[in-house]
Every structure is written in structure tokens, then in C-alpha cells.
Structure 1
């Protein structure tokens with residue numbers, strides 16, 4: 001099997017917009033790069049490039065609500081870790097009740113086992129997975145409440161598909177360069193409500209560095 005679909009529920013999370021500073025804006029949907037990172041954590045894979053070539057598609061099942069919090073943020077301006085100048089208040093947007101389906105397709109991967117196969121193994125034998133910390137989506141405190149294989153009741157729900165569009169109003173990263181921003185790759189999308197149970201062709205995004 002080269003593809004699987006997973007239902008994911010996260011009670012609250014923030015997907016920080018890369019150019020936001022003192023006001024922590026969030027993307028309205030989880031970026032494909034963030035979902036890819038969650039899947040790597042699910043199977044205990046630490047090499048982000050290992051499964052380049054995998055294709056992802058997502059459909060949102062919930063109308064997420066956006067809230068704004070006032071948080072204490074830490075930025076190291078002076079060398080002494082306890083110096084009060086290293087902390088400052090900051091407004092941060094969060095999303096609540098995030099539910100979506102992610103389709104994972106591995107026919108273009110060049111490694112064995114593929115990400116699809118590793119996910120199947122991880123779900124069948126979770127005790128064999130070695131990972132650092134809990135499973136989260138976004139920041140390290142944005143814990144995943146549920147991730148399971150999709151059932152018919154999930155597919156029958158109303159879905160908003162994240163589809164590629166040159167005129168779309170949502171620009172998301174599908175690959176993030178964590179050593180600077182030059183290697184980060186972007187794609188423009190829009191959300192379309194389509195009565196489909198399988199991803200349309202324009203909803204697939206290939207995770208790759210180029």
C-alpha cells in the first residue's frame with residue numbers, strides 16, 4: 001500500500017507566521033511542513049530529509065476559532081539566562097478545535113521502508129517507536145489529542161480541501177530551512193468545500209527541498 005489517510009485532532013495550537021515578531025500571528029491552517037514534522041515524530045524519524053518525495057494532502061473538518069493570548073516570551077538579549085531583559089510580554093494568536101484529515105502517499109519516495117510503511121508499523125506497534133517527548137503539532141506544548149486511521153464517518157463529514165491556487169489567499173511553507181530562511185519553500189493555496197472522499201489532483205503537495 002502506497003497511501004494512507006489519518007484523522008488528526010489537536011485541541012489548540014499556533015502555527016506561527018514566519019515574519020511575525022512581537023505580535024505572534026498564526027496561519028489559519030496547519031502548514032504542510034508542520035504536518036510532515038508531526039508525522040516524522042510519530043514514527044520516530046529524526047532526519048527531516050529522509051522521506052523527501054512523500055506527498056501530502058489535507059482536508060479541514062472543523063471551523064477553527066482564533067483567540068489572542070498574552071504570554072511571557074523569552075529572547076536572549078544578554079548572556080545571563082536569568083536577566084529580566086531576556087523576557088517580555090507578547091500577544092500570540094492560537095487556534096482551537098483543529099480537526100483535519102491528512103492523506104500520505106509514498107509512491108515517489110526512494111527509501112525503504114517508506115513513510116507510509118513506517119506509520120503503519122508505528123500504529124501497529126507503538127511501543128517500538130523511539131521519539132523525544134510527546135507528539136505535538138506546531139509548538140512543543142500543542143499536543144495532539146488523537147491521530148488514527150480514517151473511518152467512513154470522517155469521510156462523510158463536510159470538508160474544506162487545501163488546494164493549490166495561484167490566486168489563493170493562503171501562503172504556507174511546505175519545507176522549512178531551520179538554518180536561515182533561504183531554503184524555505186512556499187506554496188499558495190485556498191480552501192475549497194468539495195464533496196469528495198479522496199483528494200483532488202490539485203490538493204497534493206510534494207515534500208521536497210527544491
Structure 2
């Protein structure tokens with residue numbers, strides 16, 4: 001329950017702020033985009049490792065998810081088929097799953113948007129998949145250069161997706177709040193006439209580069 005409360009507070013901030021406050025680590029690569037710019041997702045990762053072009057393990061995973069989970073799926077960057085579509089979305093909603101992040105494509109995009117189910121993916125594909133190949137659930141998966149473990153918390157918005165290890169939630173929340181407070185001060189100072197060069201202490205660097 002403590003992690004849930006911390007994650008709820010952290011979800012009020014943008015993914016970019018969380019990423020920076022965490023030490024500029026944990027971001028999924030920029031190829032992972034929301035289906036709709038207004039989509040947001042946050043929650044503990046239920047990880048799924050699937051074979052490219054096959055979605056059997058997604059059907060299996062939905063037998064085991066808990067309300068509040070976010071499905072984080074490694075489809076090996078394969079974008080020429082959509083292992084996720086409208087029927088799986090309906091099933092996920094009925095199970096209380098709060099979103100999908102997939103290292104691959106989806107299809108039935110318009111229906112998914114209408115249902116309001118947050119999906120972050122690498123692309124769209126009209127093509128369907130087989131339902132034959134084994135895979136794994138609740139194992140570490142890697143998207144881009146970020147490893148996501150089962151139970152890590154993921155936060156996604158229009159800027160992208162960042163993963164935070166559950167044991168780091170309190171520290172990252174504190175750092176993110178401090179960063180937001182500092183940026184609020186910067187905004188006020190800029191309105192008063194200050195420059196970002198002075199606020200960020202960039203004059204020495206500019207001088208060294210003969211850019212004074």
C-alpha cells in the first residue's frame with residue numbers, strides 16, 4: 001500500500017521530470033509512443049515476454065494480472081504484426097488492467113482510443129498474429145536500454161515512458177518534487193528578467209567556448 005501511495009503521488013508529475021530526477025535513467029527509447037497524445041499510464045509492471053508475430057502469451061497473461069497492473073510486453077521490436085487489438089483491450093479493461101506498453105505494434109487503434117485504454121507502442125500494423133508460441137510472464141524485460149522488472153513502476157505520457165524500481169519510489173518522489181520546486185523558482189525569475197544562462201550557471205562554459 002505504501003508503494004501504491006508513493007506511485008500515485010509520483011504520477012502527478014511528467015515522465016520527463018521523473019526521468020531527470022531519477023538521474024537521467026529509466027527511460028524507454030523514444031520509439032515507444034502513446035496511441036493518443038492525451039494518454040497517461042502509471043502502475044506496477046506485469047511483464048510479458050512474447051515471440052514476434054505471436055500473441056498466445058498475452059491471452060495467458062490476462063489470466064494472471066491484478067487490478068491496477070500495467071502490461072509491459074517485449075515483442076522484440078517486431079512491428080509487422082499487431083499482437084494486441086480490440087478484443088484483448090476489452091479483456092484487459094474487464095480485469096482492471098490500467099494500460100499497455102509494448103515493444104512492438106498494435107492494431108484496432110481507433111477502437112482502443114474510443115475505449116480510453118492507454119496504449120504505448122512502437123507502431124501500428126493491420127496484420128494479425130498466430131497463437132502458438134510459448135513465452136514468459138513476470139520476468140525481466142528490456143526495452144531500449146532499460147530493464148524493467150516485475151513490480152517496477154512505469155509512468156507514461158506524451159513525452160514517453162520511464163520505469164522506476166519499486167524500492168526507489170520514495171527517493172525518486174522526493175527528488176522529483178525538489179526538481180519541480182526549483183523549476184517553479186526559475187519560471188518566476190525568468191518573468192522578472194533573469195536568463196536561463198545565469199539561472200543554470202552557464203556563463204563559465206560559454207566563456208570557455210568563446211561564446212561570451
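Just so it is clear, none of the values below were taken in a lab; they were calculated from the coordinates. Please read these numbers as outputs of a predicted model, since none were measured by experiment. Cβ atoms are built from the backbone, for glycine too; each structure is taken alone.
Quick one: Rg and Dmax of the Cα atoms in Å came out at 17.7, 56 when computed from one of 1, 2, so which one is it? Working through the options, I get structure 1.
Please state which of the structures 1, 2 yields -3500 when helix-only ellipticity at 222 nm (-39500 (n - 2.57) for each DSSP H run of 4 or more, over all residues; to 500) is computed from it. Answer for the origin of the read-out: 1.
The maximum of mean count of other Cβ atoms within 10 Å over residues 39-46 over structures 1, 2, that is, the highest value, falls on 2. Look at distance in nm of label points 7 Å out along Cα→Cβ at positions 31 and 191 for each of 1, 2: the largest one is in 2.
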